[in-house]
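Structures incoming, each one as structure tokens.
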Structure P
Amino acid sequence: MMRALDRKLFRDLARMKSQAIAISLVVASGVALFVATMTTYRSLRASEAVFYRQQRFAQVWSGLGRAPVSVARDIAALPGVTAVDARLVARAILDIRDLAEPASGLLVSIPDRPGHGVNDLYIRRGRHLEPGHADEVMVSEAFADKNHLQPGDSIPATVAGHRTALRIVGIALSPEFVMPVEPGAAAPDDRRFGILWIARNQLEALLDMNGSFNETALLLAPGTDEQAVIAAVDRILAPYGGAGAYGRKTQTSHVMLEEHIDQLRGLTLLVPSIFLLVSAFLVNVVLARLIATQREQIGMLKAFGYSNARVALHYLELTLIIVLLGVGFGVPVGSWLGRLMAVFYAQFFRFPALVFELEPGVAFGGAAVAVFAATAGALGTLRRVVAMPPIVAMTPEVPAFRRTLLDRIGITPLLSPAVRMIVRNLTKRPLRSGLASAGMALAVAVVVVGGSSADGFHRMRDVQFEAVQREDLSVALRHPRALGTARDFLALPGVRAAEPYRIVPARLLGRGRYEDIALYGLPDGGRLRNVVDTDFQRAPRLDAGVVLTAWTARHLGLVPGDLLSIEIRENRRRVVSVRLEATVEDPLGQAAYMELGALGRLLGEPETYSHVSLLVDPTRAPALYDQLQHAPQAMAIGIRRSTFDSFKSMSETSLDFVRTIVLIFATIIAFGVVYNTARIALAERGRELATLRVLGYTRGEASGIMLGEIAILAAPAIPLGLALGYLLTGAVAASMTGSRMHVPVIVSLPTYAFAVVVFIVSALVSALVVRRRIDRLDLIEVLKARE
């Protein structure tokens, strides 16, 4: 048999169904976003771990000039080394059908037999290479998909000056190249850069390196000291031009993958946490005020003999039903969205399989925060109301009056009675008014955070591809050349300007730390490659010192003016000391910059360059591409527009997807907050508004007082919410910034405008609902004495 309080519970829910639904939607939005993004993040992490483990992803690499294969046996004998792949790698220029410009490839040799123990390939389509079949290659899946390549297709290629045709027999994935990035490029470009795995004997013939290797990849036993192995490999390979061994933390694909997943982690941990906490705070405030409106009913229940504990339990049940409705809706929606997001991100992160599972702890965590905040708000109010004697609780609250600031300065007599009532009602309960306005400000802030997630990446894109890289294309040479030969590029078809520069691998040694970076030598006064920060400000003039990215300088504990030790890791390795001239908030990459001549003197190779930037007449670009593809000195060609398109496609597509989801939930939260604020204010002042109607106020005048209060509370909430949104955006940007990517704190005017529009529309819709409720007030019922 249903008890009296249970019937009251369901009647209360039916009476306040619109408010209950709005509160539940606020809770559901926070919980769903938390569950969706957290499960996506954990799914990608689990998929990465499984792929790395099953395909035996290497832990140490080292490039070198050339060494006999017998040297690999010395490396294999090192303590803790379980497998060694002594291989050949080479850059290639590829001629892809339906691609107007040349593409670049990295040829990687593999043994004849699959499953050699390090970086095993996962065959997606086709087959593995077969011994004795010349010119066979397997191609990375991303490159094949972007260029519509299939097993059986042939790719003309230029390798070490030799023209050859490579026949595709398989499409593969490798843990070593989940996100392949062309050396020197700012971002992945799957259409113009791919990995090609080739038989060792075939690449030996193309490079004229029989019985030799120029790169090693090592797998270590669990618990092995990685740094000790790196030091030992360096000693062994030093006589053979070793460029310095390194671990996963500087392996390009792994670093890029980690940074992208960590950016998602910033979204999964910070943004959903902000939304969840904001929604919890708002539910706390709303439910506290909602219960306060029922103080007369609470007093009546106590008068009928219900204990304080039973009354408190009744309202806690009401609170929990509303919150759990939101949780019950938010968890499955979040799980569905999480799976959708994981599948979406899988197109960028090439894993053989996607591991997805909704962990109970994730759902429980989101639910616990919402339930705790709601019950805390309810208990705080119940403690005050339940403690009152029944006769006091059943009596309407005695109106409080105090002279306001407007009264003291003499402005009040100049105001209309309606305005005076609005001001006095807001000032007699300043804490309640402040909390209501703060709730609205948080509603604006969450919309700003949701909308600004892509603004920083837009700035990064514009700085990198409009201010830093201003060339049309860049050419990497097989070997450094004399500076005077850079003028030869001006004779090529369509070349309007040519600027040489140098890139060498280097290790920066700081205070107990080091960083492996690319050291750029840029010409003094150059126009096609610049050092520019995220505010489009050029770095100081490059002289004999070095300019570092701000992140690298902070990581090494260095400030401008310090002496910096640089270990040059090309040809004759040496350590030099250079003064740190300045730092720059470089948007992409992890690099150091010097003047070209100063770098040449440090290398002992003055007046040399290894790359050249070109400005090209687009109408003559095809003829230029044709000549560069057949040029024996050209090792790779980078095209700015193609890299820009790839970066835009990858970053903006993924960010816009997340941004859309976040904005939907942010909009729901904003509307739920404003609507509940208005409805509870109406519940609190229904008796007063009915009294005004009896005294002769029209419906418009009576509702104007109510809506005027909401407007005054909303007015300061807009600028406060925009400012708070900017601060929260800074926290999100900081969580997404890593060694290769500096996300600036940018909130665009359209984002601010959208947040204001969402808030104003929510306020107008809420005002219409409140006006309709006021128009339908039953004056006799409302004015009945409750005591």
Structure Q
Amino acid sequence: MRQARKVKWMVGIAMFGTALSTSALAREAEQVGGPQAAADQSAGEIVVTARKREETLMSVPVVVSAISGAQLVERGIANLDGIARAVPQLLIAASGNSTQGGTVAIRGVSGPDILSLADQAVAFNIDGIQVARSTVRRMSETDLAQVEVLRGPQALFYGKNSPGGIITLRSRDPGDHVEMGGSVGYEINAREIRGEAYVSGPVSDTIGVRLAGIVSTMDGWMKDATPASNPFKSENSRNPQSTDYALRGTVKWEPSPDFDATVKLNYGRLDSAGIAGTTSYIACNPAGRRALAGLPCSAGDRNTVTQTGNITVTPYAHPRSDREPFADQKQFLGSLNLAGNLSDTLRLSSITGYYSSRLDHCGNVLGDPNVGITACQMLKVKEFSQEVRLSSDFDGMLNFVLGGFYGTGDISSFSASYLLNSAMPNAATGFASYFIRQKGWSRSAYGQLVFKPIEQIEIDIGGRYSEESKRLPDVFYSTSPANILNAPLIVKTLKRKFDDFSPEVTASWRPDRNKTLFASYKEGFLSGGFNVPTAAIVCASAARCPENSYEQQTIRGVETGIKIQSPDGRFRGTLSAYSYKTQGMQLSTFIGVVNITQNAGTARLKGLEGELNYRTPIDGLDVRATAAYNKADYVSYGTAPCWPGQTIVQRCTVNGSGVTTQDLSGQRLPRAPRWNLSGGFSYDVPLSSVMTAVLASDVRWSSDFFTDLSNDTRGRQPSYTLLDASLTLKPTAAWDFAFIGRNLTNTYYYTLSIADPFSGSGTGTSAGVLGDRLASVSRGRELMFRLSYRFQ
């Protein structure tokens, strides 16, 4: 049955790709501009929009890494998780059991990656629309013009939810001539079929249209090791099985040189065998039930994903009749960008955005065939945003940018959890469900003065004032499947307001077009919010109803850097240093079976980063390298949670309320490796008068880092090395065939781990017994063949 389905997918993708011709990711041909262009490579300056206006990568006083769509193809990078290997101090990875869709961190700054109601500390800005949820990246990874990663707080131009940085994605716009393309690829180890296609061109003198899409289906790269005798064994022999597709339509209208309007509509859907498909146990007590049962307990290509069990169907949670785990997500993102010149010196821009997502999933979240928690959830997210910006371009020393932003959010989540033993659910003690809805708004105003006393010096002074309100109008809790919405947990509407002013001052010196030196003082913040209520905070009256909230996270500090390139543009280099202090870091973890977000005291981040690119004298050979050192430590965090089984000798104590805590002051932040090193090359060489070959390879090394809020030593990700390589043959200008190898070292790593709440005992005593720990493990070795055809 699966083979027949796979054949249908392959035929469909091949027909789609052939019909539309060329590769959506085909490498762009370089424009030859004569002898001077060949001698002066700087004619191909990289243009970025880090400050919401077009500037060259060399001149912008911001620490930013930019990768073009052509470079993504050349290096065999097919998604944003792969981009993280090319950018210093960026971590992006899938996270099992996370409805946020994954973990994202820059320089060790990350947010609540598990909590459904929270925003993440590194946001995605897609064609001008900002979304602080990792799930959105899945439908934005095709037909990209450029990806920019801005490191450090970016509150001035991007507002809240950017204390770690911003990942900006710009999709391609329609051009002035017809383009069509398509590609189809097959990855061996995960049995993945992947196809992409686009068609683009003008429909009149002023209107252009572009349509791009991607589809992927895979069996999975992990082999299921659940014993055949287990009553909850899934019919799937591999994990994570999925079918994923996305479609983007673009219409651009340019009636005159002084006005343009662009509409982009994105739709994405993911059908998979559950959000825990990549979850694997990484550490087990040798005397524990999992180790004694001989089940896998290390990061690798084997895990256990079990059925949901014979659980009760509720009005809001509908497990599949065959009890198989599943996840079904639908996303939509729309944007309207209007820009016009009010005069020769004033330009007004408007960006309107709407994002919606619905996730339905059900599965055994622990992936343990012996004892498990089956959780079913229906999560809906709706966000609307409107931004207006006015900028000047006077001939004098002074210019300005003024802007305003307004946004609304509506999140609702129904969740039902069932405690299963090896035979059946215990409805009397094992059922719990809640329905929660969070609504809110945010508004902000920002401005920047740009002062240039002389041509070589620029001083930028600006700030952004933000207000945000969040409330929980509906919260219900029940221990009975038949009585979910009849017993309110909260008898009053909980409401929190947050405000922040984030100033920014930057001074830059450009002695000539090949050098930029800059220094900045920046502040930023991540808004606070609510933890998901549980039975532990049932309100007896409105006066006694607790908020169960957490505070906003703030960051402030300085950054300085130098950018330099050779006169012919062959060499580009950047060196930067930073020092930031962040207060109230928001970190998520599981305390028992309850997911909570805590403010983790104060932390200090100090580091150095360097990047270089060199187009060598050997025709067609480019080399690149990055290096980063990051010292990200807690200054004070005396109430960190203990890990299961942590003893007094291991610094775990019991306070007067009976809660176990430890002091992590002076210890490292999670997801903050001290060192990141990378290097690579691309070599475009002619093989004959008609055929060329492109060989590319990259290697990245990361030092070790912790992966959870308690800094459990058994959840420490060891240092690791990733090696990628690709070979592309181009027999004609239209066709190319590529062999792509990703993670050739076959390294399995993880960025987020949690404790098994049903293992471990004696926490905070002298006789603690260590529990088991599980994590979402990265994809291993990838070997893909890809065929592309292009017509333009």
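All of the numbers you see were taken from the coordinates with simple rules; none came from a lab. Bear in mind that the values here come from a model prediction, so they are computed numbers and not experimental data.
State the single structure among P, Q that was used to calculate P(r) over Cα pairs in 10 Å bins from 0, in percent, for residues 260-731 alone, giving 4, 13, 20, 27, 20, 11, 5, 1, 0. Attributed to the structure labelled Q. Each of structures P, Q was scored by Cα Rg over 2.2 N^0.38 Å; the highest score is held by P. As an exercise: helix-only ellipticity at 222 nm (-39500 (n - 2.57) for each DSSP H run of 4 or more, over all residues; to 500), calculated from one structure in P, Q, equals -16500. Which structure is it? Among P, Q, the structure yielding -16500 for helix-only ellipticity at 222 nm (-39500 (n - 2.57) for each DSSP H run of 4 or more, over all residues; to 500) is P. Output the label of whichever structure in P, Q has the greatest value of relative contact order in percent (Cα under 8 Å, 6 or more apart). Once relative contact order in percent (Cα under 8 Å, 6 or more apart) is worked out for each structure, P has the highest.
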